[in-house]
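As structure tokens, here come the structures.
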Structure I
Amino acid sequence: MSPVAAPAKPKATASSAAPAPVPGKVLPPFVMVIFGASGDLTSRKLVPALFGLQHEGILPKDYAIIGFARRPKKDEEFRREMKEGVDKFSRLRPVASGEWDKFIPRLTYHQGNFDDPAAYASLKKILDDLAKTRGLTQHIFYLATAPDYFATVVQQLAKVGLVRPGLPARVVVEKPFGNDLTSARQLVDDLQACLDESNLFRIDHYLGKETVQNLLYFRFANSIWEPIWNSNLIDNVQITVAEQEGVGTRGAFYDEVGAMRDMVQNHMMQLLAITAMEPPANLSSESIRDEKVKVLRSIPTPKPEMIPASTVRAQYEGYRQTDRVSPHTTTETYAALKVQIDNWRWSGVPFYLRTGKALTTRASEIVIVFRRPPATLFRAEFGDLLHRNAMHIRLQPDEGVHLSFNAKRLGKSSVQPVDMEFCYATEFGSYSPEAYERLLGDAIYGDSTLFTRADEVLEAWRLVDAVRHGWQDNPMALYRQGSWGPRESDLMLKADGNNWIDLDAHARA
């Protein structure tokens, strides 16, 4: 299977070419309609993020937030539920009553089924009235629904004229975007039939993290990294997204998805693309996303005979006894894979990806492992004990960058690795905006840089589908809860003469 055919190139519009918001700049007036507003995402992430934007003075003087869901309820009940969510999950808790009182008039509720034309007709009337009475003409439709409703909601919006090609209304889509390449391609076609690609904002909350955004600045705003950011000096790259908790109460959902579709297809492929991309021509959203797509297209589709040696799937012990999980499930809670990028910069450099539930600690980290220095000069005293230099780019927790290098121990003829460290909290203070704050602000402003384009999504599914199909005849490994995963994952790297870099050492430091 070759790289997927690219969807039609997005038209150059004001939305797609919009520069990133200037820090502190007030956003333009808008109406945001949140579909699925009675769900956990709205009270846990979306409304707390919008409240955070108001607290920072970024939201305009006038705006409106409309919750759209199937359950009947009054505005007062919806506002009370949102207040409980902000009190529990906002970075600003405890919330000052005066500040909430300024926010609460913006929240209203609209009851309706997602497939009910009458509910959309009445929504259109509400939006038309807001445009006439308050001048709120910019519409953002946020799909916080189950993925099965994405196309339905957008098609219903199109039928009443709230979205269409050429109209500046924006649609924000949560993951997962499809459940395989075929369904993702169909969803792309369904949505692009109703509105321009430049007004589709596929959200990946990992791209909203400050440390992920800083990768661009770290790589391209410093002259010391670019000359060494290639196969001449880099031996391998390791990307880890580890979760300490198991699936908890989400057993039914997770058992339908698994680690590959939940984490690798979106978060990890995005981290890989940003780490490996070429310098973009400029900082426009399309230039950056063009370079990310080039990386994904440069990854050959793995052949079935390659899957056993280059991938690992596993379950943690006890997963099959989890509530609402099938006792015979073959869903993976851990996935690891070796990826080769077939271009001049990265030829011969393996990228190792791993993610899993119930691991030893919570950590998201990119480790750049440099080639081992020649030991001839020091072999008489140290043998072959010179360590590889490594750069740890820690995304969470304790965000920062750590560079390890060899140094002679004081008073002894021995060498040990030492660490040079940059810590976000120490340098810039502990405040870091929530990922959803940045992403919602960008969606309102019209900057799509941190959102995934259709061709990115399809290329990622191409790779994930090939691995999942290759797993059908391969055995499932097991690993102990609280470990770093199965033994098979270590053996995959050992076959290349490599090993997973110890992340615990930096967590303890």
Structure II
Amino acid sequence: MSTAIVIFGATGDLTARKLIPALYNNFCKRRLPENISIIGFARKPYTDDIFRDKMKEAIAAFALDDYDENKWREFAPRIFYQQGNFEGSEPYNALSAKIDALEVPAKNCLYYLATAPEFYMSVVARLAEANLLKEENQNGYRRIIVEKPLGHDLQSALVLNHEFHRVLNENQIYRIDHYLGKETVQNLVVLRFGNAIFEPLWNRNYIDHVQISVAETVGVERRAGYYDQAGVLRDIFQNHLLQILTIIAMEPPATIQADALRNEKVKVLTALREISKEDSAQATVRAQYEGYTSEPGVGLHSTTETYAALRVFIDNWRWQGVPFYLRSGKMMKEKSSDITIQFRRPPTQIFDVQTGTTELFTNCLTIRIQPDEGIHLRFMAKVPNHGMQTRPVEMDFHFRDSFGVNAIPDAYERLLLDALNGDASLFTRGDEIQLAWSFIDGVRSGWESDFAPPLLSYRPNTWGPDAANNLLGSDGRWWIHDSKVPHGSDPASET
């Protein structure tokens, strides 16, 4: 049986920078189905040859592996193009005929919605009208991949899910979050449940707090039209940060299968404590980098946040009382995505800290998602030839050192392959989306109330406003950066 991949919005950046290079890399690794066709669908009046030339340029620029002309010649005949708008019926009838004309009639079909969100419902509805979504008579599977954002609040997400479910079963819908396709995020599951030394400590008895940070050094760039309506809370927290949180905090699944994994993630989101309006100013920080309102496409009086920090709690047996600090921002000092597990102090200090010869630290496990992907464990060691003086040292693991420079593929390679194979483990389920939006809507409600924290400003190339430090400082903690923590200090407090 042959397979057709149809990319809606195929002339956009996502297709050129990510999707086609990812498919090309998988093709070169012989991981794609043997009889596969890739059809780009968009409004521009391209022919098959013009579209192929555009995709050749994209592969040469963005494919992970070195461009190979011979491999391109083998890959190119599998690429096609269908011109059409997203709302009309006729282009979908033409698409159906194009799919039927490719090799055998019985086909698997994977539809990728790389369009603007306002076209999601139109594309799905038109596909259904053209009978391109129904699975019957052993005609192969019909699946769709939907890019974020999936709505802009809970109500819009509910509407979107309702419209999808009118013509699709839940197991046909693959809601993509590229962060879940990153090798380092997937490795969190292995780190936790594949190593007996961590799981016994992974609870409120031994962990003081958890930090999750996603920092970007760029501004809004060409995304101002979307970003000024969304802000960092909708753009990063609702999906990336909350998804990472669920993996860090979830219980061991019975199996590694999709439903078992996603059931445990839903339990975490269900236990996530709502931040009340009254607690908004104490538990959240929002800010905007200086110069944001001068960016092209941004309103002069915009109050959109480009930075946010939250203190959240998970009300279950494992995590009761353990704070999780989440932050993300643009125009930050460094580009990095990190998870820091800060362990508690030893119950008593037997070494001499009064004389100043011993530094008082706690154990710290840092998982770097990007860049320089790896895991770093900090522990105490005795300084040689200095009596019982101690200092923190680190055990470092780097993916590239252990597995090679090109060991980490782009996230879209894995996610596209999983969708083709019917593995939904790394895709978000409808109830996850709704629970995440419910939490984010609660934060936004606090920001729109009389208890809202002020919209602060911060200088580019910094770690954000001072209030974000105070969010942890009031608890006797601080953000862990690459820089060393202050001499003689302890980032964890007894709680």
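Ranked by FRET efficiency 1/(1 + (r/R0)^6) of positions 246 and 350 (r between Cβ atoms, R0 = 25 Å, to 0.05), structures I, II are topped by I, which has the highest value.
The value 1.00 for FRET efficiency 1/(1 + (r/R0)^6) of positions 166 and 198 (r between Cβ atoms, R0 = 41 Å, to 0.05) was derived from one model only; which of I, II is it? Going label by label, the one that fits is I.
Just so you know, all these numbers are worked out from the coordinates, no wet-lab data involved. All values derive from a computational prediction rather than experimental measurement. Cβ atoms are built from the backbone, for glycine too; each structure is taken alone.
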